[in-house]
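Enquirer: Take a look at the structures below.
The numbers here are math on the coordinates, done by the rules we state, and not lab data. Owing to the predicted nature of the structure, the values given are computational and were not obtained by experimental measurement. Cβ atoms are built from the backbone, for glycine too; each structure is taken alone.
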Structure I
Amino acid sequence: MAKLYFYYSSMNAGKSTTLLQSDFNYRERGMDTMLWTAGLDDRYGRGRIVSRIGLEAPAHLFEPHVDMFAAIAGRHNDAPLSCVLVDEAQFLTRAQVRDLGRVCDELDVPVLCYGLRTDFQGELFEGSAHLLGLADTLNEIKTVCECGRKATMNLRVDGQGRAIRAGAQTEIGGNDRYVALCRRHFMAQMRG
């Protein structure tokens, strides 16, 4: 039986790199895959999964209105898929997470989702919350805080590196906007 996997971490832990490596492994063995990424993440152009170490691949876009089950099932009927890989999975809707569960259960295709667990205030994203609840397998991808401890939090910073404590949940950015920290250093920054 195919499984729904959620690989989660803080910023800059190598989620996209790991996804692209998994995709390469399937394709190297002659297996077909389908890649997805969030439509709102346009840092490298729409419809591209790009890692900080230079790997990249084209991907289908998911936005809140996209019926992922129908799109994946249609593609699977044309040419059988061995795996579906989803980047920026924190931006999935509840319905889309359920769609991905159906891909596993009804199409018998494994789905590997990669994303952030929490936002810059330590709150769960919608997609992450539902993946934590429905995924068969949860895997943490680890990175380190400036102190050497495991980083689990995402601190949003301004242009001068100062903590931003309020604002919209989603603001697309990379190293210029976010710093991965352990909980202790994150909480210290949030207190000011």
Structure II
Amino acid sequence: MGRPKQFDPDVAVDQAMDVFWRKGYGATTPQDLVDALGIGKGSLYNTFGSKHALFEAALGRYRDSQAAALIEMLEEPGPVKDRLRGALRLLAELDLADPDRRGCMAVNTAAELGRADESAARLVRRMLDRTEDAFRALIEEGQRGGEIAADRDAHALGSLLLNTVVGMRLIARVADGPDRLDRVIDAVIDSL
């Protein structure tokens, strides 16, 4: 009979997410994970199977928590443009307040692994699709309420907003302050 697990796998995924988010997949070693999780390599591999499997679990956790938080902000009551501006400003503030300037784990993964890791790319695409769909739904709500012209392509505007967020998350990693991000936010909202 094997020894019982001495750690909570859900907590371990959260801890691993932080390591992968800070360092990236390639720069994270199994020893980094062992140190962060406070477990032995045997426990790491027995529970998760591989570094890559743990990375996928961490990326999935990131997707579920981060996309859900953004979508929740977009679904709050109030004028559509105000909600959108508030959500974009909050993302910028959170990114700029992060001392490690980690940016977005999904964007970082797309940049690092791109097409080299199809399973990671699939997870990132799902997150991007979910976010873009939320933006499109918000645009359609704005069109029904008369805030956004009904003749504008809601799908195209959803893609524009997704692209704006991806760019903002990258800019925030190196920005000296909020000025450029504020200009981006103002310009994209004004363009609607």
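Enquirer: The value 1.00 for FRET efficiency 1/(1 + (r/R0)^6) of positions 17 and 169 (r between Cβ atoms, R0 = 30 Å, to 0.05) was derived from one model only; which of I, II is it?
Expert: Derived from the structure labelled II.
Enquirer: Ranked by relative contact order in percent (Cα under 8 Å, 6 or more apart), which of I, II sits at the highest value?
Expert: Top value of relative contact order in percent (Cα under 8 Å, 6 or more apart), among I, II, belongs to structure I.
Enquirer: Still on this structure: If helix-only ellipticity at 222 nm (-39500 (n - 2.57) for each DSSP H run of 4 or more, over all residues; to 500) is calculated from each of I, II, which structure is the one that comes out at -24000?
Expert: Going through each structure in turn, the value belongs to II.
Enquirer: Which one of I, II has Cα Rg over 2.2 N^0.38 Å, as calculated from the coordinates, equal to 1.16?
Expert: Traced to structure II.
Enquirer: Quick one: Rg and Dmax of the Cα atoms in Å, for residues 65-144 alone came out at 13.1, 43 when computed from one of I, II, so which one is it?
Expert: I
Enquirer: 1.37 is what came out when Cα Rg over 2.2 N^0.38 Å, for residues 9-96 alone was calculated for one structure; which of I, II is it?
Expert: II
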